[in-house]
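K.L.:
Structures follow.
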Structure I
Amino acid sequence: MEGKQLQVSYIGYIPQTVTLKSTEELTIKMIEDSQNLDEVVVIGYGTQRKGDVTSSVASVKSENFVKGAVKDVGQLIQGKVAGLAITNPSGDPTGNTQIRLRGTSTIGGANTAPLILIDGIPGDFNTVAPEDVESIDVLKDGSAAAIYGTRGTNGVILITTKQARGSEILRVDYSGYISTSHISKKHDMLNASEFAQLYPDYDQGYDTDWVDEITRTPVSHVHNLSLSGGTSRANYIANVNYASRQGIMKRSNFENFRARIEVTQRLFDDKVRLRFGLLGRSDWRESTVSGGSFRGVAYSQATRRNPTEPVRNEDGSWYENLSKFEYENPVALLTEADGDVKNTQLRYNAGITYNPIRDLTLQANYSYNRFVMNRGYSETLNHISARRDGYKGWSSVGSSISVEKLLELTAQYDASIGRNKFTILGGYSYNENNYENIWVDNWGFQDDYFGGWHNIGIGSALKDGKANVGSSKSLTNLIGFFGRATYSYDNKYLLMAALRYEGASQLWGTDNAWGLFPSVSLGWRITQEKFMQDQNIFDDLKLRVGYGVTGSQPRASFLGVAMLRYGSYAYLDGQWIQTIVPASNPNPDLKWEEKKEFNVGIDFMSWNSRINGSIDFYNRRIDGLIYDYSVPTPPNLYNVTTANGGTMENRGVEVLVNVVPVQMRDFEWTTSASFSINSNKLKSLSGSVFKTEYDFFDTGTAEYSGQVTSSHRVQVGESIGNF
């Protein structure tokens, strides 16, 4: 036995290997594994030990991602974070995952989706491949997200990609899969015989399953190749991903190619670290549902179509019933339309980290992101729009370019003095977005061979002044100064406080272009107290309390100043001249929406870390909701003024429990369960500069047979989103 090695392991403790020296009795002292508490959690502009986190932050590592065929990064954490709703609204492979964190926080302000950062750089769930992601951290409450100011008002999702490990051995990883899908449950529709019995006067004598006519059994495949290598001083990682996806609907096809490379170099005894990254993305999707007025979507037409009608007439032409308005052959809609959308993205990022002394870190990061979209769409002369609306080959083409620049400078000092640990962070951020687009539509083509969106100029409508041409440009920037301090005493009492001072170009011309956004959170690790040392229920128990303020700027620029636009034509001196009319009223009091959030939470860990989770209660109050208020003319020059007014409240409870029922050497069973409930109420709609108390307004549209009506009502005392 002497010289043999014995490996000892137990759940919740660090495995040990002991060399046997004799056959005598051996005593081994096991050391508790605090890996769960030492786990690194990404927070704003840095990281923190999980045990030191005082805000509502959820972290999901790659080993806990949703397994299987996922469309984008968002689906990796679907159901993994309490309070985070990630939905796939359709089976369309070209559609984006929709996301909402802790309910709705605005009625007419900026975007309601959380800020998504990939390695600290703004992006979306399609920027990187799901296979290229290492971890995802979600900053849920105001105290965690306030460091990002207005950008973090709807929460922050921090995506960390896989990084090079510094190994000298070249590592190559490949993964791929093939998948298919089907309609899990079809609508219970009348078949041809049932329809004929109920409506014999409309029986055309055919038996057509219209949903089957426009659907298929799709096949999708995804391939991912990753290469990494280098040394501890210089390393690299490269990732290439290709996805080809088919939707259940015919002619719903999507192709995506993404590539990323990152190189890291350490210099001067590791005091300087240089990083350079390049990310490229190109995707293509087929488009057959865009176009001019009264375009029917194929699926909605299939569900309302008479099942006794044929797909084609006896002469091979499409069967259409032109006597019914907006009643279109869904197979013809897919066949007699053609289009695609091409997106190209190129992102450069570079960073330098300098440690002049052990506890001081200076960092500079810069990114340049260029996104180009080109689209085109055409309807043939056999399309119903040619016969019913007289368009004769309606076509449209357009393109847009978006350039985003980001510069961030930070300095952080970390120190430990006895039982005291603290960090101090300060920084500057400049974010600029430049967007331009142009589009044109035309119709009146002689044939389908020489016209269409590839040769849109030969249509007659543009020459006759009936078609449309347009273009636009917008430039916005966001400047922020921020600071944060964290403090820990005896690994027991925890504090984090942050402050961001931010200015937005959308509020240029008002008295409130700059805003101040503070936050503070406290933590108490109860199990570190002496009176908890003899209990054996909790391995760790932490109480968290946080409060933070974030904001939302208006959705567009210059809404607080008086603007002009072109109006109707007037006849002057023998010629028609387009008039210039008011486009907005001035409102120097226009300011940010302010979201003030209070959060109380408990983190717990039991049974040697095999049971862990969190419980959170939050209360959000959004003041100064931005809304377009109707005003009388005169005295106003324009009939709408954009102003702050009204209050909204969100309350909710979130529960997340992770359990490891079985844990053995070669097998582990992990289960997660989450529960969340959100209560949303509009408290007021009164305008800040008006005496009128608004009770409700209608919004959204629903259209059927040419009749257009409002679909939603936003009413004081009710929830947002009521039909």
Structure II
Amino acid sequence: MTTHDWQDTSASARQRARALLAELTLEEKLAQLGGAWPGNETVEGNVAPMQDVFSRGAVPFDDRAEHGLGHLTRVFGTAPVSAAEGARRMVELQRRLVGTSRFGIPALAHEECLTGFTTYGATVYPAPPAWAATFDPDLVERMAAAIGTDMRAVGVHQGLAPVLDVVRDHRWGRVEETLGEDPYLVGTLGTAYVRGLQSAGVHATLKHFAGYAASRAARNHAPVSIGPRELRDVVLPPFEMAVREGGAWSVMNAYVDLDGVPAAADRALLTGILRDEWGFDGTVVSDYWAIAFLVTMHRVAEDVGHAGALALAAGIDVELPDGLCYGTELADLIADGRVDEKLVDRAVSRLLTQKAELGLLDPDWTPEGAVDETVELDSPRNRELAGALARRSVVLLDNDGTLPLAPAPARVALVGPCADDPLAFLGCYSYPNHVLPRHPDLGLGLDVASLAEALRAELSHSEVTVSPGCPVREPDTSGFAAALAEARAADVCVAVVGDRAGMFGEGTSGEGCDAGDLRLPGAQDELLSALLELDTPVVVVVVSGRPYALGAHAGRAAAVVQAFMPGVEGGAALAGVLSGRVVPSGRLPMQVPRDPGGQPTTYLHPPLGGDSEGISNLDPTPLYPFGHGLSYTEFAYDELAVDATAIPTDGRVEITVRVTNTGDRAGSEVVQLYLRDEYAQVTRPVRQLAGFARVDLDPGQRARVSFSLHADRTAFTGADLRRVVEPGAIGVFVGRSA
């Protein structure tokens, strides 16, 4: 039985939001536009930039909840709690909020979910570059649906993922959070993630809007100086796809400034493009303390009230993780007539619409009824999905026939700092790397086999020895002698090098862990060089969050394997590829550079950005191109056909090709379609991905792969900065890589 119009479930979510808005005081409205992070004030260390500074003097939860509350911040993700403990904590906080505020409106609870639900004991899936390496949007959608199901079961309503930043410089620490360097691949897989998460009733949050990955010198939070064409043609398309095709409910601003305008105060971006052009009608939430950074980092606001006014006018609806700038100082500006209360009403209406969509305004909603204390966050279903993603994500870059290791060699030397470290498989937003370093007594919180453990199980008749050789990041060579001795005595050496994810300089990859160049961290390059001088064949396995320059070792290794932080089942997946039980089928979502200083560069470059043809002594040609990946079987392409030689600028063309498995093993091929604008009014990429398809084929089996290509896929931003489908010749390429 309803007692208020806003509780009437027969009305639309927007109508209910407007009805509730009409009953709120200004204090109650502003309370809806902020969050509370209970327990944050007692946490040591940072999982968000300057958390230690902003958490000082935090307002107690019950005081924050007096007039209501928009969001609950990271009830599960702040300090280690079991699913049952977290669910009970969620119930307690919501009950206190409902019992304290005048209308008893529950908060919307959000959590991180980039590599799975970021909480203690939950499955850690592969990092986003690994999703991208699968070129499999259906599998990514299934993973996201599983993540969303787990989160919704314990009362979480919004997930802070996916990251849709297109990589422009591989030195950036957050490359491991991205889906690579191609906007079409990023948009397709990111939209699949959005659909999956939201199918489970959890709203996805697109981040970071926009330009974050294009920061100067790849430094976290550094200014972004790109032109409007690069913004429109490279940076924005994944966000537009996820809004228009994925129906994303939330967007988070980037910390950076674009040509001097901080994204958090950029009305042209947050309202003009996002809402007026694309029709987005969800909520824009601030990245943590991004509005306060308008005062402290960008210095475009004189105080927190002014910062709040700028962000609100630009289009940020909700301040996370708390309500520092959308509080009393902003209320004073409204009372003085310097800020229009209609801006507050606009933002509150959007948030309340979201709450209505999630059932939080329903008359029968109860804190207890919204959670399931018995949910299993590391279930067999989750593990199966994590394993499927990991197996499909491993990329075989090079192979002289040493792989697969079948029949199993008598003695295998497993060398390198990532050889026996399960944390190497997990990204910086996984709970074991994100929070648990502050709780060393708790271990990892779930079972994760290192490659050493997995390979010993895989090669049960081989002797597998382990010697790290050196640490991940320190330039310590004291372990070289032992590692080289093990390698000399072995039939084959598997050298496992790469990253250890962390936060703000605590790792070699992750948020705030930017790289000066693309050499392997620490002494790992030196270790590889020493190993490759031996007579023992060396298989190089790179487990990392970014591609590293391997040109110094090109042609010397027996095989090279790339794994982008493949998650809790990464050890079994890699061991399976090495043994031959798994036929590799991953493809590079970003190219592997030849030289460590060849940055910034991606495969998306105009002719002048490629081979210098003697004009410069620096050659940016990659060691392994975008889309590259080998298999244990062979595939042949023929009968490429285009059903029309000309189409109208609003037309469509069908492109087909026949693919045959000519090898002796079943395998999965990733067929890739590329376009080239032969002549245009502005410079265009030499080649750009326009479609892809995974095809599973038995030996001798053939399949015809079809791409339906609309002329819109050839569109670009013209000389007048307007989007155009320009008449002219378009080259069509189909193959295994760029």
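Computed from the coordinates by the stated procedures, all read-outs in this text should not be read as laboratory data. The shown structure was predicted, so the numbers you read here are calculated from the model rather than taken from an experiment. Cβ atoms are built from the backbone, for glycine too; each structure is taken alone.
K.L.:
For which of I, II does Rg and Dmax of the Cα atoms in Å, for residues 353-528 alone, calculated from the coordinates, equal 21.1, 72? Don't skip to the answer; put the middle values down first.
P.N.:
Values: I: 28.2, 85; II: 21.1, 72.
Among I, II, the structure yielding 21.1, 72 for Rg and Dmax of the Cα atoms in Å, for residues 353-528 alone is II.
K.L.:
The value -7000 for helix-only ellipticity at 222 nm (-39500 (n - 2.57) for each DSSP H run of 4 or more, over all residues; to 500) was derived from one model only; which of I, II is it? All intermediate terms of the calculation are to be shown ahead of the outcome.
P.N.:
Values: I: -1000; II: -7000.
Structure of origin is II.
K.L.:
A further question on this structure: Ranked by FRET efficiency 1/(1 + (r/R0)^6) of positions 161 and 713 (r between Cβ atoms, R0 = 30 Å, to 0.05), which of I, II sits at the highest value? Can you show the working numbers first?
P.N.:
On the way: I: 0.10; II: 0.70.
Across I, II, FRET efficiency 1/(1 + (r/R0)^6) of positions 161 and 713 (r between Cβ atoms, R0 = 30 Å, to 0.05) peaks for II.
K.L.:
Compare percent of Cα pairs over 39 Å apart across structures I, II and report the one with the greatest value.
P.N.:
Values: I: 47; II: 35.
Structure I gives the largest value of percent of Cα pairs over 39 Å apart among I, II.
K.L.:
Let me ask you something else. State the single structure among I, II that was used to calculate semi-axes √(5λ) of the Cα gyration tensor in Å, for residues 393-664 alone, giving 55, 27, 19. If you can, show how the numbers build up before the last one.
P.N.:
Details: I: 55, 27, 19; II: 33, 24, 21.
The value was obtained from structure I.
K.L.:
One of I, II was used to compute distance in nm of label points 7 Å out along Cα→Cβ at positions 97 and 681, and the answer was 3.3. Which one was it? Provide the component values of the computation, followed by the final result.
P.N.:
On the way: I: 3.3; II: 5.0.
The structure behind it is I.
K.L.:
Can you spot which of I, II the value 0.85 was calculated from, given it is FRET efficiency 1/(1 + (r/R0)^6) of positions 121 and 225 (r between Cβ atoms, R0 = 30 Å, to 0.05)?
P.N.:
Value 0.85 for FRET efficiency 1/(1 + (r/R0)^6) of positions 121 and 225 (r between Cβ atoms, R0 = 30 Å, to 0.05) corresponds to I out of I, II.
K.L.:
Of the structures labelled I, II, which one yields 10 when relative contact order in percent (Cα under 8 Å, 6 or more apart) is computed from its coordinates?
P.N.:
This figure was derived from I.
K.L.:
Comparing Cα Rg over 2.2 N^0.38 Å, for residues 177-312 alone across I, II, which structure shows the greatest value?
P.N.:
Details: I: 1.82; II: 1.02.
Top value of Cα Rg over 2.2 N^0.38 Å, for residues 177-312 alone, among I, II, belongs to structure I.
K.L.:
Quick one: FRET efficiency 1/(1 + (r/R0)^6) of positions 497 and 625 (r between Cβ atoms, R0 = 25 Å, to 0.05) came out at 0.70 when computed from one of I, II, so which one is it? Walk me through the numbers on the way to the answer.
P.N.:
Values: I: 0.35; II: 0.70.
So the calculation was done on II.
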